[in-house]
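Asker: Pasting the structures here.
What follows draws every value from the coordinates through simple rules; no lab data is involved. All values derive from a computational prediction rather than experimental measurement.
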Structure 1
Amino acid sequence: MLDLPNAVLFFCTLNQIRSPMAEGILKHYHGQQIYVDSVGIHEGEIDGFMIEAMADIGIDVSLHKPKTFQVLQDTSYDLVITLSPEAQHSALELTRWMSCEVEYWPTFNPSVVTGSRERRLDGYRQVRNELVGKIKNKFPLVPTG
């Protein structure tokens with residue numbers, strides 16, 4: 001039996017690329033067992049490249065609405081995973097009044113990739129694949145059968 005947390009929050013800078021990717025991936029694998037959400041320090045706008053990179057692996061995040069921690073309905077998380085240095089600093093401030101574990105997963109921001117559309121999309125896919133690996137490692141899948 002896996003010892004999974006009850007609730008996980010992914011925390012990033014704008015909640016438009018990395019944290020919604022991580023949220024979508026963890027929901028895809030463990031959405032029935034773990035409550036998963038994501039936020040940003042600031043509210044960004046949904047990123048089309050992120051939506052496309054996730055759709056490539058069959059995960060639809062097109063309805064994601066970027067949000068900040070201040071608008072969350074529930075703040076009872078067992079684990080907060082930060083994906084940017086700014087989010088890590090903010091999350092450590094949260095632990096002053098929230099009882100939760102905080103982990104920092106430094107994750108490249110693919111929006112800084114320049115060049116052709118395909119080259120930029122490859123940057124997003126690389127981040128997505130890195131997050132899939134980290135999530136499968138941290139939250140192992142239970143073999144069926």
Structure 2
Amino acid sequence: MSKHTAFWDDLNRDLQDPEFLREYVVESMRISTIDSVVNAIDDAREAAGLSKAELARAIDKEPATIRRLLSSESSNPTLGTLAEVAAALGLRITVEPIPLAERGLITEPLLEGRTADPMKLAEHLDTLRTPRARLPA
């Protein structure tokens with residue numbers, strides 16, 4: 001592994017705790033899912049040629065709401081907000097299965113509270129949680 005540091009050593013140890021493991025997996029998936037949906041919405045907004053303010057007006061929200069949603073690194077929107085914004089762009093939020101190759105890394109640790117290779121899990125989740133760069137509002 002190329003990231004052998006005290007952080008990764010501590011994380012490897014912490015992932016031995018079933019409660020920590022579950023929280024780490026859930027939070028990592030939450031971050032990556034929200035980021036993916038928000039990025040897709042922002043891409044659709046740009047493709048439609050709409051400003052953030054125009055999108056806000058379309059759903060009767062303050063422009064700051066859309067700026068925070070699409071520009072904040074710590075955005076935690078509700079599913080209702082995402083669905084409303086998506087609908088204004090002709091999109092629908094859907095649920096899709098995690099690919100089989102990934103499922104063992106993510107689902108099994110959640111269900112079993114353990115993983116055979118904590119570092120492989122941590123590295124995989126790290127790649128999922130690395131959001132694409134967003135431009136400032």
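Asker: With volume of the Cα convex hull per residue in Å³ computed per structure, which member of 1, 2 shows the largest figure?
Answerer: The maximum falls on structure 2.
Asker: From which structure (1, 2) was helix-only ellipticity at 222 nm (-39500 (n - 2.57) for each DSSP H run of 4 or more, over all residues; to 500) calculated, if the value obtained is -20500?
Answerer: This figure was derived from 2.
Asker: Out of 1, 2, choose the structure whose coordinates give relative contact order in percent (Cα under 8 Å, 6 or more apart) equal to 28 when calculated. Could you put the intermediate results ahead of the total?
Answerer: Values: 1: 28; 2: 38.
It must be structure 1, since only it matches.
Asker: 1, 2: which one has Cα extents along the principal axes in Å, for residues 62-109 alone, as calculated, at 42, 25, 14? Kindly include the intermediate steps, with their values, before the conclusion.
Answerer: Working: 1: 32, 27, 15; 2: 42, 25, 14.
Source structure: 2.
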